[in-house]
Structure I
Amino acid sequence: MTNITLRQQNIIKIMLRKGKLQSSAIHQELISSGESISLVSIKRALSEMVKNKLLETSRSGRYIVYEISTRGRIFADINSQEYLAVEPDNRFGLDKYNFDLLKDFPNEIFNQDELSLLNNATRTYHKRIKDISNVIAEKELLRLIIELSWKSSKIEGNTYTLLDTENLILKNKEAVGHEKDEATMILNHKDAFLFIRNNETEFKKLNSRNLEALHTILIKDLGVNKGLRKGLVGITGSKYRPLENIYQIKEAIEELGKTISRSNTVYEKALLALVGISYIQPFEDGNKRTGRLMANALLLSHGHAPLSYRSINEEEYRSAILAFYEINTIVPFKKIFIDQYLFAANNYAVK
């Protein structure tokens, strides 16, 4: 992964807001923001960013014009909550599917410090599960399933408490005063996770077959059509509109599978599945749930700790995913993923 300086991040933010600019205009924007720098230094910085594929160039008459690249978008260090504080129609993000995003996605998402954190957590996890008894392993599995089913459902607006969820999964006791669909959603999470556990070898890679199988379990008895959607779907609070054409959706899933396969580590694979499925929105409902479970499927199939999302802040999650939709930045969600993986590796012992 390319190390991006603070000045380069400031340039990326300017390009996201302004679009195509000449070096003199970029220089003026930086001066206006209070940065003291010469035009020569800016041209040098821009050349370095082009070399590292953070910017692209074209010509407008005699002048070189700079524009943000897909890679520049992916590594833009944007405060997602500040960005989303602006009304959707007034945001500077994209309103359509970026066909270059998956194709140009880098094989490396995490820097060396981040990978060191993740790998150390995995080593700790492997030590913790090595000698546990089958009885403890079964209890740990149930605890993870309960907490995952609760929090993943809560992200979708489910009002079951953690205790309600425990009673439902362990005792098949539905909470009083709640819709039947809420219990169904939670139990579907349990079934989906167990399906993954029983078929781990089928989830070494993402493909349309295992993706649709997982989605079918998650939306069972919820009045949602199975299979890929055939029409438009809107996203509340976002200017982004996903693909409408089922053939393009199929191609996007294939591209996502290829991008995941060439990713360097399982962490990248899981994170990309998590955000990529949500971005494509291949189904009429249940996309984010499917993304969360597919991320776990990839982690488990490669011997890594599965995520429960228990400690996640739902508003931060929503902001990060919407920033990915509109800006294509992975940075806010990458921070969430690291926190959740470290939490999972140190709190669960699922063999």
Structure II
Amino acid sequence: MRILGIETSCDETAVAVVEKGRALLSSIVGSQVAFHAPFGGIVPEIASRQHLLALQPIYRQALAKAKTTPKDLDAIAVTVGPGLAGALLVGVNFAKGLALGLNIPLLSVNHLEGHIYAAWLEDGPTPMDKPGLPLVCLLASGGHTELILMRGHGRQYLLGQTRDDAAGEAFDKAARVLGLGFPGGPEIQRVAETTDLSAAKKERFPWARMGDSLDFSFSGVKTALRRRASELGVGPHLEEGSEVVANLAAGFQNAVVHALVEKTLAAVRQHNARGVLLGGGVAANSLLRLEMVRRSPVQVVVPRPDLCTDNGAMVAAAAFFRAPTPVSLSTRMDQDILPGLRLGLDSKDVPRHLHSA
């Protein structure tokens, strides 16, 4: 079964062709960073306009790279939420047009679930086979930071989420405070890597533990960084390569990564998970990947960096494993966007027997 995956939930225009849910035949991603960088964040109207301009050419590139014609496709999969409403509309309407014109099924996909299934695109056994279920999934990106307990296809439970900014948003705002570029995550990592470990420890920032809760909060560490940067006179006027900026970046990154790792491993202990799965753009952070693997008592599954960020391949993979027998075309043409779509039941709804292996 060959599925075309379309992803336009935020600022990446992405199309991919995936066979049998795992074989990545092509994956083309068009970045909008250059358009949003001057504003230090995503501008929804600009994102929608750029999706309109880029989607058709990227679709053609994806087919060409996969050596596939439209008639070879068995289904179209598209992200319907969560995400920016205007951006989602572009992708969903494009997907509807393709599905209708080709008379093939249209499959709707939850963007967050797509990040989980990015790990299914790797060679070898699936995460369900090794390390096996249940899995604690940390989904960390610019718009979301959530802990999900996965018990099977379609059996996901929300264990914890951010109470304010997502981790990616926190990195973006921290980079702005330090006078760095956008997106903030890669910039913070790049600058932090220019200082040694002993120097990085000079700047320590607090992170919110919130007792036994598995929720996250990054507002406190952002405030601490802003105050410390003000004390040291840090801002856009400092030259590239400043040791002070590097130390602050490293200290901030350490605090965010520590919070993500601690909460994830607490979830592993509470639910006797057999493995940890990382997904989302923040999962491409090298320190997070290193620390999670180093400290986790169970196996850690992390897609390669280009599959952590938004892409169409994860959408196609999620569609295949969630709907290996596609629904009929006629029942999907009324599919609307769901900008506030969630993933999984709340942790209070997790059956008691799921808390033990």
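A short reminder: the numbers here are calculations on the coordinates, not readings from a lab. Everything quoted here is computed from the prediction, not taken from an experiment. Cβ atoms are built from the backbone, for glycine too; each structure is taken alone.
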Comparing I, II on distance in nm of label points 7 Å out along Cα→Cβ at positions 146 and 170, the highest sits with II
Out of I, II, choose the structure whose coordinates give FRET efficiency 1/(1 + (r/R0)^6) of positions 162 and 226 (r between Cβ atoms, R0 = 30 Å, to 0.05) equal to 0.50 when calculated. I
Going by volume of the Cα convex hull per residue in Å³, which of structures I, II comes out largest? I
To test your reading of the models, identify which of I, II gives 8, 27, 35, 24, 6, 0 for P(r) over Cα pairs in 10 Å bins from 0, in percent, for residues 98-281 alone when calculated. I
Ranked on Cα Rg over 2.2 N^0.38 Å, for residues 50-201 alone, which label among I, II comes first with the largest value? I
Of structures I, II, which gives -18500 when helix-only ellipticity at 222 nm (-39500 (n - 2.57) for each DSSP H run of 4 or more, over all residues; to 500) is computed from the coordinates? I
Winner on distance in nm of label points 7 Å out along Cα→Cβ at positions 10 and 178 once structures I, II are ranked, highest first: I
